[in-house]
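Once you scroll down, you'll see the structures, which are given as structure tokens.
What follows draws every value from the coordinates through simple rules; no lab data is involved. Everything quoted here is computed from the prediction, not taken from an experiment. Cβ atoms are built from the backbone, for glycine too; each structure is taken alone.
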Structure P
Amino acid sequence: MKEKAKSPDNSNYQPIEGDLSRWPVVKMARNRKAFVKAVADESLERLLENRRSSAALIEELETTVFKERLRIKQNPWDVDPEDDRKFWNSLRSELGALSHKQSSEEEKMGQLRVMVHKVVSRYAEEIAGNFKPSHYRLARTVVTFGLTRLLNAAKLHKFTGIFKNDYTLDEKIKIKGAGDKIRTLAKKGTIILVPTHFSNLDSVLLGYVIHRLGLPPFIYGAGLNLFNIKIFAYFMDSLGAYKVDRRKKNQIYLEALKTYSSKAIREGAHSLFFPGGTRSRSGKMEKKLKLGLLSTAIEAQRYNFTSTDENKDRKIYVVPLVINYNFVLEAPELIDQYLKLKGQERYYVENDEYSDSYKILKFLIKFFTRGSSIAVSLGEPMDVVGNLVNEKGESLDSRNKVVDVRDYFVKNGEINIDHQREHQYTRMLGDKISKAYYDINCVQGSNLSAFIAYQMLKKKHSRIDFFNLLRLPEEELIIDYEAFKQNFAKLLETIKAMQKQGKIEVADHLLREDLDLDKMIASGIRNVGMYHSKQALYIAKDQQRIQSEDMNLLFYYHNRLDGYHLDEHITI
């Protein structure tokens with residue numbers, strides 16, 4: 001029976017592949033030991049390409065040992081291996097003994113190869129996921145069932161609602177964009193999702209979105225620190241996560257991580273990684289992307305064009321994705337980190353951590369008991385050099401003509417390896433992804449309200465600098481309601497016009513004709529940072545004023561619309 005086309009806004013799709021044994025991530029998991037070894041072996045050879053002398057390898061290992069011992073001393077995590085200190089101290093001793101030993105260059109290189117292989121093997125084992133199909137099904141069911149029941153209890157305003165099924169997650173998590181095309185392309189090639197990154201909840205949310213689109217599970221890099229949170233550790237392991245440790249900046253680790261990603265993509269595993277590298281501290285959309293993991297997609301595509309296995313000529317498709325939250329759990333912590341970095345000694349940071357299961361659960365309850373939603377915007381798929389692709393998977397140039405992406409890797413009639421050329425392609429792809437983020441960013445009422453309020457206060461106090469603006473006392477953070485309303489109406493028309501030009505997306509609730517401006521404003525302000533102890537924005541009891549209790553948070557939520565030059569339309 002032919003599947004009826006469905007919109008991701010309304011219902012789940014049927015799985016594009018019902019046979020779990022055919023999922024690439026399952027094949028990888030069944031051969032995990034061999035896969036980890038292959039990653040370690042390939043990482044070693046890559047490292048040796050540019051380090052052909054014992055002196056170069058010793059320097060690299062010494063640098064790695066120094067950084068790792070410093071990490072253990074200054075920033076240890078519970079999830080770190082129990083033998084961490086012992087391993088690196090032992091390697092340090094081995095390096096010291098080798099440096100004082102009289103031996104030939106060949107003998108030294110042989111011993112150093114063993115040491116480097118030991119390190120990359122340790123890293124590859126740490127990075128590798130532990131996907132289990134049975135756990136995946138359970139985690140998927142628990143996430144969907146649990147959140148649906150919580151939603152029903154909240155909507156019906158009584159605990160017995162937890163046993164109801166009147167409401168679905170579709171009401172809370174809106175998926176917009178090229179869902180049908182992505183499903184079609186996933187049957188032809190390998191999908192690389194590249195989302196924005198705002199919250200630790202992103203990984204679980206994206207797992208749900210992938211399931212709802214009927215796609216097989218994706219592998220994705222999740223911060224190793226999240227595995228400190230037991231409930232997160234279980235779900236991320238079950239949903240295809242591999243571990244990324246942002247503390248490790250040494251070249252040996254980075255090579256192992258890139259090799260893992262590249263090899264997984266070459267094996268046909270649909271993948272997800274956050275090209276911003278880490279959560280946005282400022283609340284702004286990412287402009288400067290981390291190119292390391294992004295480059296593995298380009299490398300994998302070139303490899304596929306020369307492969308003789310089942311993935312020969314398999315094309316790789318890159319899909320930008322923007323997660324649009326009304327409020328972010330970790331916003332106070334993130335904006336404090338951003339301001340500390342920006343202001344150095346001029347800004348003092350208070351500790352505000354959100355790092356345990358209780359606080360995550362508390363956040364979810366708050367989310368479902370308030371009138372908030374999340375919009376997930378899927379961008380148009382592109383090839384690995386940034387060309388848009390059609391339903392057939394063909395690449396289209398700027399004039400909408402079909403081009404063969406294979407030609408981008410050819411020199412003198414043959415596909416060749418050119419790292420400088422591929423680095424340039426990676427930069428091109430990064431620029432296209434960054435632009436797509438802005439085009440598919442979905443404006444929520446909360447984003448619009450925060451932007452207008454911050455800009456009005458900024459213009460009102462135009463003679464003071466940025467940090468003094470953030471330090472203003474609450475009695476100075478007052479906005480006339482009618483003036484705010486006029487700006488809201490003006491910017492609403494502006495973003496609607498931008499949407500028609502394909503320069504931004506607008507949430508459905510801002511397009512409803514049955515809602516007047518006052519209701520839109522009330523909803524938007526209510527949703528700005530609703531979870532936080534201090535209100536980023538609220539309407540005074542007399543309904544004549546809008547005020548803020550926390551300018552830092554207001555600045556954070558305002559930043560979601562930074563970069564569109566909307567401030568030019570604000571008046572006071």
Structure Q
Amino acid sequence: MARFDLIDEGWLPLRRKDGGTVVDVGIGEALLDSHELTDLVVELPTQVPALLRQVLLPIVMDALGAPADRADWKRRFAAGRFSQVEVDRLGGYLDEHRARFDLFSSSAPFAQVAGLEATNGETKGSGLIVPTEATGNNVPLFASRTESDALPLTPAQAARWLLHAHCWDTAAIKPGAKGDEAHVKAGKTTGNPTGPLGQLGLLVPMGPTLYETLLLNIPISSRAQAGSPQWRAAEPAQAGWEIRTPDGMLDLWTWQARRIRLIPEPSPEGDRVVRIVLAAGDRVRTIPEWEPHTAWAFKKSAEKASAVDRRPRRHTSGKAIWRGLEALLALERADGSAGGSVETSTLLVQVGDLEAEGILPDEYPLRVSAFGIVYGNQSAVIEDVYHDEIPLPVAGLREDADTYGLLLGLVQQAEDLARAVNHLSGDLRRATGLAPIPWDKAQRPGEQVLHALDSVVRRVLARIQTEQDWDVIQQGLLAWELTAHRAAREIAEPLFAAVPESVFAGRQLRRGTGEGASAWTYSLGTAEYNFRTRLNKILPAAADARREQAMSTSTDRADTVDTAT
């Protein structure tokens with residue numbers, strides 16, 4: 001009989017701090033050596049939050065408890081690793097629940113339903129739980145395999161994709177399961193939502209070691225102690241499911257959104273999972289307000305004028321996370337009745353509080369990783385996987401700190417530069433008799449500015465994170481403005497070069513009718529003047545530096561003339 005013990009077998013790929021080599025370890029080694037390990041190295045970025053939330057975080061929190069208060073959190077952080085007492089408690093906890101961590105157990109397979117069968121008796125290919133594989137309606141572009149091709153997964157791979165499916169699986173119709181007659185109609189179950197993480201825009205604070213990452217992702221709250229993980233349920237999961245509200249963090253993190261059975265088969269290389277059964281699972285009634293890994297968006301309720309809807313704020317595909325920095329730094333909603341306001345995640349608020357109390361140093365190398373999936377066609381297919389990561393100065397998570405305004409100003413300058421280039425494009429097109437490029441059609445040249453500045457913004461954030469000398473930071477910001485000015489001019493040059501000679505004369509356009517009518521002249525000269533004016537307003541430090549340089553050059557030339565005379 002096949003067996004795969006997730007506690008001891010190597011299935012979690014982690015990078016070692018010394019040398020950066022990647023090792024496959026079991027849960028036990030991952031936790032006990034967490035101070036010597038850094039990041040999970042996985043097939044798809046969205047596996048990272050799945051492994052953290054479904055396994056590592058709930059084990060630590062259930063075995064050791066969440067920090068009772070900030071003083072307790074400070075003690076754990078200062079230690080930098082699990083104490084011997086904590087190591088013993090973790091070891092005892094894993095031994096106590098070892099039977100529930102067997103991936104192929106005949107009675108209680110981990111995160112599965114033993115003996116699960118579809119009502120029609122069919123099984124599906126293992127590619128059904130691998131988003132990059134072609135299955136059913138989900139056919140990735142340029143996929144090298146078809147649904148008919150067997151996909152033998154090692155037990156380690158199958159375990160990772162199993163947890164990924166519980167978190168991110170697509171919606172749509174699922175096969176009915178024997179034993180779930182209450183929900184099955186015509187052999188199918190309809191109305192299935194996506195996995196619970198598919199409804200969020202995840203923000204995961206990351207530290208330099210796995211130990212610190214785990215600590216950063218455990219809330220300091222009584223809610224964090226509530227509920228129990230799925231492996232501590234009195235009875236193993238059955239085919240039947242329900243719609244309910246999570247009763248605590250441990251329940252939420254180990255949510256069983258699908259009913260799944262992995263079917264191992266022997267092969268010359270060892271056991272492989274080629275076939276599976278996947279059916280509908282538990283549905284979250286509403287995303288609880290204490291969900292710690294997402295930012296929130298607020299808008300006026302459509303039903304009640306005085307009420308405000310609070311919903312998870314999802315990431316925008318193709319948009320770098322630093323462009324939404326105002327949401328990451330929104331520690332609290334300024335106006336509860338305002339439409340379109342945002343609030344950052346509970347965990348980032350906690351990081352800001354820890355920094356304010358001096359528990360986390362200003363130069364702490366915090367990274368924020370963002371994860372999301374973009375679904376299409378009624379959420380039945382995956383169109384895109386979102387992942388981005390930035391260094392985030394922890395002082396920026398405190399509204400009264402200079403760093404807070406500095407970071408928001410940096411992002412605003414980049415966005416304003418993109419708009420300035422788009423305005424230039426519109427002015428030049430009007431001068432030639434064309435309409436500006438619509439904002440929702442094709443790609444406007446301003447996007448090229450943001451792309452060119454992407455790596456620059458990330459370097460500036462990393463420098464602000466480690467630099468404590470404010471004079472040095474100011475010099476860096478001047479360098480940023482000069483670089484941003486040059487990038488905007490470089491993107492603008494092809495726009496100027498593409499206009500015909502007729503643009504020099506300009507074109508007059510009338511706006512309005514009757515006495516309120518006005519005439520505007522669009523020409524190369526006015527477009528250049530308006531663009532230069534916008535750049536100087538957006539980047540004042542760069543404008544002053546360029547002005548001083550021009551004056552210095554002019555003075556040097558005058559001195560040269562006087563000397564020659």
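Values for this structure:
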quantity	calculated
Winner on relative contact order in percent (Cα under 8 Å, 6 or more apart) once structures P, Q are ranked, highest first	P
If Rg/Rh (Cα atoms, Kirkwood Rh) is computed and equals 0.99, the structure in P, Q	P
Source structure (of P, Q) for distance in nm of label points 7 Å out along Cα→Cβ at positions 381 and 421, computed value 2.5	P
Structure from which -16000 was derived, helix-only ellipticity at 222 nm (-39500 (n - 2.57) for each DSSP H run of 4 or more, over all residues; to 500), options P, Q	P
If mean count of other Cβ atoms within 10 Å over residues 429-436 is computed and equals 19.5, the structure in P, Q	P
If distance in nm of label points 7 Å out along Cα→Cβ at positions 173 and 549 is computed and equals 3.0, the structure in P, Q	P
Mean count of other Cβ atoms within 10 Å over residues 53-60 from the coordinates reads 15.9; which among P, Q	P
Parent structure of the calculated result 22.5, 71, given that Rg and Dmax of the Cα atoms in Å, for residues 317-476 alone is the read-out and P, Q the choices	P
